[in-house]
1. For relative contact order in percent (Cα under 8 Å, 6 or more apart), which of the structures I, II scores highest?
2. Check the numbers for distance in nm of label points 7 Å out along Cα→Cβ at positions 30 and 142 across I, II and tell me which is largest.
3. Out of I, II, which one gives 1.00 for FRET efficiency 1/(1 + (r/R0)^6) of positions 118 and 246 (r between Cβ atoms, R0 = 41 Å, to 0.05) as computed from the coordinates?
4. Any idea which of I, II comes out highest on Kirkwood radius over Cα pairs in Å?
5. Ranked by distance in nm of label points 7 Å out along Cα→Cβ at positions 62 and 158, which of I, II sits at the highest value?
Structure I
Amino acid sequence: MLLNGKKALIFGLANNKSIAYGISKAFREHGARLAFGYPNEAIQKRVVPLCEELSGDFTFPCDVTSDEQIAAAASLVREKWGAVDILVHSVAFAQREDLQGRFIDTSRKGFSVALDVSAYSLVSLCHAFEPMLQPEGSVMTMTYYGSEKVVHSYNVMGVAKAALEASVRYLSVDLGKKSVRVNAISAGPIKTLASSGISGFRDIFTHIEKNTPLGRNVTTQDVGGLALFLASPLSRAITGEVIYADCGYNVLGISVERQSQE
């Protein structure tokens, strides 16, 4: 097994349709020990049963917008585990009104919230858990193509994901000094709790399914497989990268349906 005995912290598990669930399942199948952070009591009620289903070690509160909660989480993890091999950041949020209409109408507060939760949280988690991250460890986060190109209604989240990807590159240098790798997975659209807040998501999902080179949308299992690779020694020379799991959609320019010739 690729991760036998490795200790993996998972942030962002919400339900069994979450990308974080697909990743956790792949990790567990390859022998990893799991622990899950949750932001509030409502999510805790969902996470605890999933932790039991996945034979996780423990769950703990961690609102990533609170430095105090992050510090408390780090202290708890140190007490229970002492060290961490893998950190998965699958956290993002923007106000619903900022995921529809025009990007130019984004409020100052909305911009700040999206950047704080979706990008700065990776920095703050890496800072808090750095002393526990083991050599040859792996940190990974989830991004999306809307960081590079304009995607309808993705708006401020696209800007936040661009900041997240830049953060991955800078963190890869800082943590690389202790042989810890930092990468981002750019997954295609998946029907998750987070994506449900994006206006017109169903149309985006259908369009991409029809136009990817592989002729389908990505699944949480697909993302879990890539995350497993990034967590394992097989990727020990890869860091600071954004790696796509989108059935090839990102390679396309203009996609034109060909007319059959008589």
Structure II
Amino acid sequence: MQEKSSTIHNKKSFKKLMSLHFSTAANSYDKYAIMQHAVAKSLHQLVASYVVKDVAVIADLGCGTGRETQLLATCYDQATVIGIDIATKMLQKASNTPFKNIKWCRGDIEDLPLKANCINLLFSNLALQWCDLATVLNKSYSTLTLGGYFIFSTLCAGSLCELSNSWMSINEANRVNNYFSKDQLVKVISNSPFVIEDILYDRYTSFYPDVISLLQSLKYQGVNTIYRTAGKLTSRSNLQRLIQSYSELQTDRGIPLSYQVAKVVLKKVN
């Protein structure tokens, strides 16, 4: 079904703003993306369990600063590894690397600039929640060789629940993006051409000294783009109300922010 023009416009605006936010955060991202690094570690373990060492071509979708791309290039040093991202400055930072087996490419994950049947492994760590997953799965399938894997992580419903609930407590809804429930995620994947090899679910919680530190951390990671608000700012008074509401969740470890993460292993079998 064709999208309404307003939806198309919003999607284009969202991607433009998302790219800008990630580019702005290029130099601060790795310092603050502690949760992403933790998820990536377990995702690399899945790669090691499923993917043989003699693969020829790997693509890292939404590669960001290239941290995981470089690890893939180290573990699979005989392979060509392609890092793909939509944010120009992220790629500029990523390309400042001595790895000779990495190629960098600016591109949209929903419209991969890759030939058919040329990739042995598609890897993506916490990038697909910014995309239309069904589109990504259908288009990425053709880029894989027979027997190739798509191993990725993505956020599920319940992510950032403390922040979302605090916004709603002051009557500001739609301040956190929506994510698939586990059932919705499985349904979208099942409707794709892929065979599901494994899906694992984990909860990650980060803690911050105060609400301002938490909000700044999201900004410094570039993950502060909200689809439905189209960049609309809140008032200073509402921000203070948010801080007051969220501060009620203070624990001995600090202010919590939780993530529900799915780690998925898919295979192309025909």
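1. II
2. That would be structure II.
3. Numbers: I: 1.00; II: 0.30.
Structure of origin is I.
4. Working: I: 18.7; II: 19.3.
Structure II comes out on top.
5. For this comparison of distance in nm of label points 7 Å out along Cα→Cβ at positions 62 and 158, the top structure is I.
Read the figures in this text as sums done on the coordinates, not as results from a lab. Everything numeric here is computed off the predicted structure, so don't read it as measured data. Cβ atoms are built from the backbone, for glycine too; each structure is taken alone.
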